[in-house]
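Multiple structures are listed underneath, in C-alpha cells.
Where a number appears in this text, it was derived from the coordinates with a stated rule and is not lab data. What you see is a predicted model, and the numbers here were worked out from it, not measured in a lab. Cβ atoms are built from the backbone, for glycine too; each structure is taken alone.
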Structure P
Amino acid sequence: MTDLRSLTTLLAVVEYGSIHLAARALFVSHSTASRQVRTLEDHYGTTLFERSATGVVPTGQGMAVADFARRMIAESELLSDSFGGYSRSVETITVVTSTGLGQTVVADAINEVMTITDRVQISVLDRNSLEALQVLKRRQADLCVNFSVSSHNHVEIPGVRRVDQIQARNFAVLDSTHPLAGRSSLRIRDLVDYPIATLPAGNTARMRIEQAVRAQGQVFSPAVEATCPVLTLRAVAGTTMIAMMAQRTIPDTLAEAGCTAVELDDPSLDARFIQVLVADPQRESEGIELMAEALCRHLAPRR
C-alpha cells in the first residue's frame, strides 16, 4: 500500500522541481525525501522523475502518480473530517528554529515522530536564534531548537527551560578539489584569500565570523549570503568558495555534491552550542515529550 507521506513528498517534488527544495518545504531530510521517491518508483516499477544537475522533471508516469496522489490525499482528508472525535484528538505542537537546523536536526526528529504516531501535527516556524527564543518566551511555540554561545545562559530567562545542549563545532565546507580540502583543520587566516559563503547580515554566527576575518586585517565581503545550507552547498560545489557551517547544519548530501568539511580550529571563533528549549511550565503533552526526546536523540554525538 502506498503511504500518504510518500505521496505528499512526490507532490512537493513536482511543485518545486527539486528534491532539495521539496524536503525543505516539508521539513524532512533530503535523504528521507529521496528514499520516499525511490520507494514509489520501486512500487510502481517505473521512473517518475528525470534527474539533471538543475533539478527534476516528472515523467508521464510521474504526472499520472501525482494525479493519483492528489485524489488519495483529498479523500483521506475528507475521511478524517468525518471522524470528528478522532480529529479533535490530534495534537498540534509548534517548533521554532532556524532554516539550517530545521533542515537537519529538526527534520530528522519530525520524521521519527511521524513514524511513531499519527496523533501529532507539527508546525515549524523559521526564525534566527535570538528571535526564536523570543517566540518561545511569548508562548508562540512549544519547543525551540537554536544556537547559543557559552556566554549566554538562556536557562535563566523566565518561562524557558533547556532540556538538552550539545557543542556544534565550526566547519569550512569546500569542494573536494579545493587547495585546502586535504587539511586536517583550518584557521580563519587560511580562508581570507578565497570567496566566502555565509549567513545573511545580522545573524550572530555571521557577526563572529566577520569579526574573526577583520582581526586578520581583511575586509569581510562574502560572495554568497544564504540561510539554506543545501543551496549554499550547491553554490560551493565546483568552485574555490568556502562556506562556514556549524557541524549539525551540514547537509547529508555533502559527499554526493563533491564537497568535504574541514574543522575550523581557531581561538578567535567562539564555541557554539545547539540547544533544545521548552516553554516552562510545560503543558502536559505527549506530542511535546515525543518531539523533545527525538530532538535529543538527533543531537547526540554521531558515532
Structure Q
Amino acid sequence: MKFIKYETKGEFLDDNLDILLKEEAKNEIMIGITLEHNTLKVNNWLLGRIEDDNKVKLIFLVDDDKNGLLLYSPEGKVSDELAECLVDNIIKLDIELKEILTSKKNAKKIAKIYSAKTSKKMIETEFAYIFKFDKFNEEHILNVGERIEKIEDENSNLQEVEELVKEMYETTYGGKYCSEIEANKVAKVFVRKGLYVLKNENDEIVTQASTVRKQINGCAIGGVITSKKHRGYGYAKRCVYALCEQLLKEGYKFIVLHVKPSNDAAISVYRKIGFEQIDETEKILFV
C-alpha cells in the first residue's frame, strides 16, 4: 500500500476533490474544513490518502484544532490491512489523535487498532445520523406575523441568541453549564457562519438555525434551537423549511445536517420537510 501525505491543501484538493464530491453530503465535514482552512501549507494538520494497485482506497484528514481524524473510503469499507496502514503512518508521523469521527462501520475498527498500538483508552461518545435534503416533501410556510431574518452583525445585541445557546448546551450536552462569555462567543460564531432566526408575531426570536459549513454544491446547517417556552408550536419546522427554501434559491443543490438518533422530535421534523438519512457516524475519543 502507498501512503501519500500532502504538503498543501491545494495539492490535496487537486487529487481528491472529485472523488469526495461523488458523495459530497457524506464528506461535507472534510470538504468544509479543507475549504475553510486559512493555511495553504500543511504544518500542524494532516491531509493524505492511501492507494493500492493504483486505486484510491482511503482519503483522510487530521485537523489541527481537535486533532480529529476524518476519513472516506470510496469502496465504503475499510479493511484491517488498510486500517493498520493508516494507523501505523499516523503514529510514525508523531501525530496524537484525540478523536475519530467517521462512518459507524469504520470508526471502531480504526479506533481499536490505534488504541492497541498507543495504549490510549478509547471512549465511545456519540452517534449521529447524517440527513440530506434536496426537495420538499411537505409545505410548511410561515404563519401570519412570522418572518425569517439573517443576523449579520456579530456586534449587535445577541442576548436572545445567547439564551438559545445556553439552552442548547443544557439539552444537547447533558445539562452542561454555559457561561455568558461562552454563549456570546458561540453566538458570534453562528453569525460569522450565517445565522438565521425566526421571529414570531411579537417580534421574539423563537428559533434559530445556522449555515455551519459550505461545500461546492451543498450547505450544512446546524445549531437549530427553539426556546423552551416556544416548543411544540412548529417553529423549528417552519424555520428549517424557510431556510432550506432560501438556500435552494441561492443555488445550493442540497442541504445536510447531523442529528442524534435519540432526538426523535427533530428527526420527525426533518423527515416531514424532506430530509432523508444517508449515513450514521460515530465519534470516539482517546484519553
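Summary of computed values
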{"item": "Among P, Q, which structure scores highest (criterion: Kirkwood radius over Cα pairs in Å, for residues 66-121 alone)", "result": "P"}
{"item": "Origin of the value 0.60, where FRET efficiency 1/(1 + (r/R0)^6) of positions 138 and 210 (r between Cβ atoms, R0 = 25 Å, to 0.05) was derived from one of P, Q", "result": "Q"}
{"item": "Parent structure of the calculated result 20.0, given that mean count of other Cβ atoms within 10 Å over residues 90-97 is the read-out and P, Q the choices", "result": "P"}
{"item": "For Cα extents along the principal axes in Å computed as 62, 37, 34, the structure of P, Q it came from", "result": "Q"}
{"item": "If distance in nm of label points 7 Å out along Cα→Cβ at positions 50 and 114 is computed and equals 2.8, the structure in P, Q", "result": "P"}
{"item": "Structure with the greatest value (metric distance in nm of label points 7 Å out along Cα→Cβ at positions 58 and 234, set P, Q)", "result": "Q"}
